[in-house]
Each structure stands twice: as structure tokens, then as C-alpha cells.
Structure P
Amino acid sequence: METPSAGDRRRHAPAAARNREAIAEVLARTLPARGLLLEIGAGTGEHAAHLAPRHPTLTWQPSDPSPEARESIDAWREHVGAANLQPAIDLDASASTWPIDQAGVDVIMAINVLHISPWSTAEGLMAGAGRHLGAGGIVYLYGPYRIDGEHTTPSNRDFDASLRARDPSWGVRDIGEVAALAAAHGLVLAERVAMPANNFSLIFRRR
């Protein structure tokens, strides 16, 4: 991640620029026209800044537990000036309660989150989806994943090893394990989309 220049609170993650158009294409046919989208682990805020203006009638609520991330998210919000992009909120996905209304969330989105956080984040995210999404609500996940326990490429295997070396609780997750966790909270894996750079978009829907 690149640090901002003097006086500019916006942070930059090179991967965001590389994957944002591919993600935008999937979301264009997936997101509802209206409702509330909660972005988990919004990081630098670049995805929110790029995607929220494309869905102006969808309220976009970014969140992150890091104060530095929230500062960057809000700087990007100010930069793009999208009326539907809300100020970032402090939200830890692994917490048993979230600082949002119990009902009324239509989409929960997490881009490049599950592999750089403990499994408890995935558990909390799906539990939160079970609490906050209504019937037909969507969970959208993006990132690298294993399939049936196997890495899709040698580079993803190496990436997984590097993640676990940095933090043993991190790692490339298995789609089947994520889907089983989702099912325990009333969500079904509706679509798996192969993305550039050996990533996947996973789209879950609340039953």
C-alpha cells in the first residue's frame, strides 16, 4: 500500500486499480438498483470511490476497524463527491453486534478481506449477514480462493504460504468452507465467477 503525499489523506493500493473494472462488471449485473450496501473492510476506500458513483441510487456505507483506513476512505469520499457514499464507520466484522440497524441491509460486500484476516472475520461476516440481510439479500466476496482444498495456481500456493508466514491466522480460504459457513446462516452460493489474476467473485443470496 502506498502512503499518501503530504496533505493528501488518500491511500492507494495498487491492486485496487488492477481489479476494479472486473469487479465493476460483475456488480453491474448483481447489485440492486436501490437499498443499502455495507462494505466490510473498505481499506483505502478506492473501491467505494470508484464503484459508488456507478450506483447512485444505492446507498453505499463503507466500514473499517482501522482509524487510518477510515481517514483514507473519507478522503476519497470527499474527492469523488458522490452523494450516495456515506462517511466510513468503525465496524469489526468479527464482533457479535454491528453499529448499524438490525434490518435493512440489502448487500454486504468484502473485497480482498478474508485472506488477510482471521477465520473469525469470515464467521462474523456470515453471522452478520444472517442478522442483517433480508430474503434475497446479497453477500459479495472477492479475492483468491482454494477449490476443494487445492490452490488454483502455484502462485496462489506461494501467496498463501507468504500470508501464513506473516500471520498464521491468515490464508487463502477454501470456497467450500466459506459456502458451508454461509449456509449455516441461511445463505446459498448462487454464483462463482472466475476473475483476472486467479481471483474469484463469490455471490451468496439469503434464503
Structure Q
Amino acid sequence: MYKVKEIFKSIQGEGYNSGKDSVFVRFAGCNLWNGKIEDKEKAVCNFCDTDFVGTNGKNGGVYRLKELVEIIDKVWDSSFSIEKKFVILTGGEPLLQVDEKLVRTLKNIKYDVALETNGTINTMIDFDWICVSPKDPNNWKLKRGDELKVIYPQNKFNLKHLLKLNFKHFFLQPKDDKFTRLNLDKTLNYCKHNKKWVPSFQLHKIIGME
């Protein structure tokens, strides 16, 4: 059984696939924060801006494999798109629940399957796209993929050292907090002077989409 917070169709607003029509499957639960506001300050990821608690979001629920795949396909078909079917498995931390059967079943009905993970769980599942956004070097295990996305500024990571890892694309994304404007300026300035890092913006928030 899969516990899912929400399933919805939107555009990918971040990173390499920005602007791409996507079905988002947000799995409930995370291993870096329990989702309780009173515990957030002491959490490993204390700047999370996502609600991943429970199953009460849009199309949320507790699903068997067949049920989950059917509702994903229904959400994709609910609006016209000429693009190839694309699903993003996110969270929370999706690898607490995502397994090879789910990914294989989605691929069998012609989906490209992307993963967005905090990197704390290693995996050998054959995803079509892997985006790793680490939050702490001490529990970071999955150090390969298609894109590395670091929330900025953080003082936990040596960004020059990270460029040696096995990723194709390197993104810095401004931290979304009360200093958002300052964080944006710092991100743009760092990328300007370190060309291998590219700024990533949350376009879906800018244009008012989910």
C-alpha cells in the first residue's frame, strides 16, 4: 500500500525540466522532518516549504499498486498535452515507499518516471530522471543522478567539491524563507561567478500554479 498526500497535474517549476507538463505524486512522510511545526526548528531539514503529512490532499489516499497507477493516468488524461507522459515521484521522501514494481508499471504504460529525493536512501531502481536535493552531508547516500539541486544559501556543503560528483546538471535554488529576496540575490551572484552552477527558480509559485 502507498500513502499519498496528493496527485495533481502541473508544470515542473524547478531545475532542468522547468516548464514540462507533469503529473506530481507527493508521497506522505519524510525522514528529515516529521511535519510538525513545533519540531521544525530542530529538524535536519528545517526550511521545508512542503506539506507532506497525511493523505488529505488532492487525490490523496492509501492505494494499492493498480489503483495508484490508474489514478495517475486519469490525472494525466484530464487535460490535453502533446508531450510524452511524465510523472514526478516526490515527497516528503518518496523512496520511503517507491519500489521497482511501481516504476516498472508506470514505464509499461509509457511514462517517463522522475524521482525527486533528499538523497538519504540509495536506490538501484531504473528511473528515467533523478533529481537529488541533499539537506545534510552526514546522511547523504545517493550521490549520482541527472541533476543535483542545492537549496542556497547553506553552509553545510562545499559547492566546488560537489561539482566532482556524478551528476549532469548542477542547480542552486534560493531558500524560500523570510529572506527570500536576499537569498535570490546571493544565488544569482554565486552562479554568476561559478558558471557550472545554474540558478533554479520555483516558476510554479511565480505564475500561481500548484
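Each reported figure results from applying straightforward, stated rules to the coordinates on display, with no laboratory input. These numbers were taken from a predicted model, which means no experiment stands behind them. Cβ atoms are built from the backbone, for glycine too; each structure is taken alone.
For helix-only ellipticity at 222 nm (-39500 (n - 2.57) for each DSSP H run of 4 or more, over all residues; to 500), the calculated result is -10500, so let me know which of P, Q that is.
P
Can you say which of P, Q returns 0.10 when FRET efficiency 1/(1 + (r/R0)^6) of positions 12 and 148 (r between Cβ atoms, R0 = 25 Å, to 0.05) is computed?
P
Of the structures labelled P, Q, one was used to calculate volume of the Cα convex hull per residue in Å³, giving 124. Name it.
Q
Name the one structure among P, Q that distance in nm of label points 7 Å out along Cα→Cβ at positions 68 and 196 of 3.5 was derived from.
Going label by label, the one that fits is Q.
On distance in nm of label points 7 Å out along Cα→Cβ at positions 108 and 164, which of the structures labelled P, Q is highest?
On the way: P: 2.7; Q: 4.3.
Largest one: structure Q.
For structures P, Q, which has the highest computed value of percent of Cα pairs over 16 Å apart, for residues 100-155 alone?
For this comparison of percent of Cα pairs over 16 Å apart, for residues 100-155 alone, the top structure is P.
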